[in-house]
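**Student:** Just below sit the structures, each encoded as structure tokens.
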Structure P
Amino acid sequence: MGYATAATVGQRWQSFASYAKAEGVKRLEYVTAHLAASYGQALAVRVADGELSAAYAQNLVSAINTVMGHVTQGEWQSVSPTVDT
């Protein structure tokens, strides 16, 4: 992963991290696929309201899969931005 890609994923991850913190999840080891799907559902509402594009919302969910895939050494079961949300 290049520096620019890592920076972009990091920025997108921060959006999820803020959501997780608001939901009471403050440690990475407590992030679950259910939490990621809930975040995706919240994003879907924002897309429906015209606040976000669908493509950007999908990128935000994909960032979760990227980060969690790395920190769990591939154990993370990816959340689909279109199926699970």
Structure Q
Amino acid sequence: MIAVVVLAASVHDNSADIALLDKVPADTDTTQKALVDQGSENAVVAHGQKVGIEVEIVERNPARTGFVPIPKRWIVERAYGIRLR
């Protein structure tokens, strides 16, 4: 895990993502890409470019219904589980 930012539940994902993107370059200069969920907006992508990190918005396939794990998203969810133990 490279960086963690803890914010109130009332903070929008975009603000949290931008805060995290600001922290990562200070902790490491090797991060090239960040994966964010579809709640993130273009402002996060633009901020990533500003700090030198490519931001990919991982989206659901609209053709699939019900519970369908999103492979890249579960990397993040697994990290949350490990971190919260």
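**Student:** To test your reading of the models, identify which of P, Q gives 1.9 for distance in nm of label points 7 Å out along Cα→Cβ at positions 11 and 51 when calculated.
**Tutor:** Going through each structure in turn, the value belongs to P.
**Student:** Give the label, chosen from P, Q, of the structure having the highest value of mean count of other Cβ atoms within 10 Å over residues 3-10.
**Tutor:** P
**Student:** Say we calculate distance in nm of label points 7 Å out along Cα→Cβ at positions 19 and 59 for every structure; which of P, Q gives the highest result?
**Tutor:** Comparing P, Q, the top value of distance in nm of label points 7 Å out along Cα→Cβ at positions 19 and 59 belongs to Q.
**Student:** Taking Cα Rg over 2.2 N^0.38 Å for each of P, Q, which is largest?
**Tutor:** With respect to Cα Rg over 2.2 N^0.38 Å, the highest-scoring structure among P, Q is Q.
**Student:** As an exercise: relative contact order in percent (Cα under 8 Å, 6 or more apart), calculated from one structure in P, Q, equals 33. Which structure is it?
**Tutor:** The value was obtained from structure P.
**Student:** Which structure, out of P, Q, was helix-only ellipticity at 222 nm (-39500 (n - 2.57) for each DSSP H run of 4 or more, over all residues; to 500) calculated from, if the result is -14000? Please report the intermediate quantities before stating the final value.
**Tutor:** Details: P: -21500; Q: -14000.
Structure Q accounts for this read-out.
Values in this text are rule-based calculations from the coordinates and carry no lab data. None of these values were measured; they are calculated from a predicted model. Cβ atoms are built from the backbone, for glycine too; each structure is taken alone.
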